[in-house]
Structure P
Amino acid sequence: MEFSLFAHMERLSPEQSHGALYEDFLSLCKIADDGGMRAIWTGEHHGMEFTIAPNPLMSLVDLAHHTKNVRLGTGTVIAPFWHPIKLAGEAAAADLMTGGRLELGIARGAYVYEYERVMPGLDAWEAGQRMRESAPILRKLWQGDYAHEGEFYKFPCSTSSPKPLQSEGPPIWIAARDPNSHAFGVQNGFNIQVTPLWQGMEEITTLMERFQTACADHTGPKPKIMLLHHTYVGRDAEDVGRATKDLTRYYAYFGAWFQNKRAISQGLIETLTEDEIKANPMAKPENLARDLTIGTAQEVIDKIKRYEDLGYDEFSFWIDSGMSTERKRESLSRFIDDVMPAFH
């Protein structure tokens, strides 16, 4: 089992400065690098203070100057927002600038709020189809002299400029949930990233079964699969209980953004009342305590051992939570010092 960090800037109120938030983001990434994590992942989102990440490649290039060994991954770029020639060239440039440390995670996107603003009229189905057409094109452009005639993209003979530093280009990861997404990723030789959110061990098991089914029908090398999950390592039961309540609030806001029904001003969603947070059926504290990777160090070890037994290759510590940076640092440090050694 390998370990990575999944992180963004997250702004909860207008009083927080973006400059301070970026310094906090860098500090978490440095802890991950110094602690021996394999990779850092950061995604793409637009117009949302809830998750601030307009261009993950830009963030990763800067991180290359603040870290030494860790791999740097997009978790994920939103494929329909990029023309494949543009994505191939910018990813290759980022690979060059990071010294060959780039890994490219790709998804269709999740928020209707973003579709409405960046590509009006786009829905999840078309976004998925665009992702499936564009992702395989990237390697062909990195090889060079490739022309394409598809449903969404048409262009004459083209070549990525520059070429990536890694000889075959950055490893590509596909965010997958349904069986067809797993099959698409595996058949194209892409690694797989899964995010079960709040749905617990049953969903974690189901996602692995879908991956294994896809691999059984694939004759090439077996790709890797990464589990991305909200994680908190508490110093004691009281601290874990506090974290559970914080994540209840986080998921209430996540649901509000996803439903896209609430007023938004200056990139901040209308404040939820305590009654609205408590009424959220998907994120009751007792369920999150059971279903997320949260607990004391030993409890987190026990949960990740179950994921390892299922066959997951990498566990990504999703640190976005609405908590203070100090509490995030303490949890991540406990994970590195007290949890990771149990898997070496």
Structure Q
Amino acid sequence: MNQNYRMIDVGGKEVTRRKAVATGIIQLCPTTMEMIRKGDSPKGNILSIAEVAGIMAAKNTSTLLPLCHPLLLDSVRVWFEVSKTEVRAFCEVNCSGKTGVEMEALVGVNVCLLTIYDLAKAVDPVVEIQDIYLLRKEGGKSGVWIHPKTASSPASEDVKTERVSNFAGLKIAVGTLSDRASRGEYEDRSGKIIREYVESRLGEEVLYEVIPDEESRLRAIISKALEKKADVLLLTGGTGLSSRDITPDVLDQLADKTLTGFGELQRHYGSGFTKASWLSRASAYVVSSMLVVIFPGSPKAVTQGLECLGELIPHAVRMIRGEAHH
């Protein structure tokens, strides 16, 4: 029976920022693990060689998989978590392209683990490779995808938002503008993403509300945040083009200063995932002594907005307070 094989035509797809992280485990005996930790195997430093092998493999994926598109990779990173009886390897691949880099990350992990196997087998014939899978991918129409098992896996810690302290000491108010969410028709996922982000960075949440797209309710939540002496009010929703999208219009009336760069950065960063980002009117403002940042209503857009603005928020607060900029 004749079969025809072809590479998928991606000529009409958009170039977006692509990222993938894959992981896998190799189990070894304690003696071999001690040798690996010391880096004194008969063939040299095993993990160093495996790291290079994984990077080279990711770069050459299209020569190994016949229908995989050749890609110009921006970066490849391989790292390890070492325990008493196993090594967990990670491979992260980034590029700007028309197709994803999942296979590059998976090939990198596989060859990395096989290299460890090859270098360790002389002293440890009982070696097992297992639990290889894609942890996370970003870019294209699907945006951000995370493997369902990641949440309960120790490997997830490296792809989750790190628990850092750059929001420590900041009082944060969170508000979601959505007619349907305010009526309880669906869960406020965008607000939840912001709240979890604030918590992971040790910020103090002083207010959280879900309100309809109404000017009076928006003015009320801004007043409440000021009463609670919030340093930052993070709002999601109401940045589109419909008659109900009034968030930036109300803030334009109330603001002492407008930080147009915050909106420009969100749109530019988001355009790497979808051109629809350019339709958003997201921005940031200073109202009295409070920083107000508005994000689109989409959970994906909120995640991307936090990724590109997160480090700027505490810096902007320090500037509003008149503190040192560094």
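What follows draws every value from the coordinates through simple rules; no lab data is involved. Just so we're clear, the structure is a prediction, and the values are computed from it rather than from any experiment. Cβ atoms are built from the backbone, for glycine too; each structure is taken alone.
When helix-only ellipticity at 222 nm (-39500 (n - 2.57) for each DSSP H run of 4 or more, over all residues; to 500) is computed for each of P, Q, which one produces -14000? Matching structure: P. In terms of FRET efficiency 1/(1 + (r/R0)^6) of positions 172 and 244 (r between Cβ atoms, R0 = 25 Å, to 0.05), the structure with the greatest value among P, Q is Q. Here distance in nm of label points 7 Å out along Cα→Cβ at positions 132 and 212 was derived from just one of the structures P, Q, and that gives 5.6; the source is Q.
Work out relative contact order in percent (Cα under 8 Å, 6 or more apart) for each of structures P, Q, then name the structure with the largest result.
Between P, Q, the highest calculated value is found for P.
Assign the value 1.07, calculated as Rg/Rh (Cα atoms, Kirkwood Rh), to the correct structure from P, Q. Answer for the origin of the read-out: Q.
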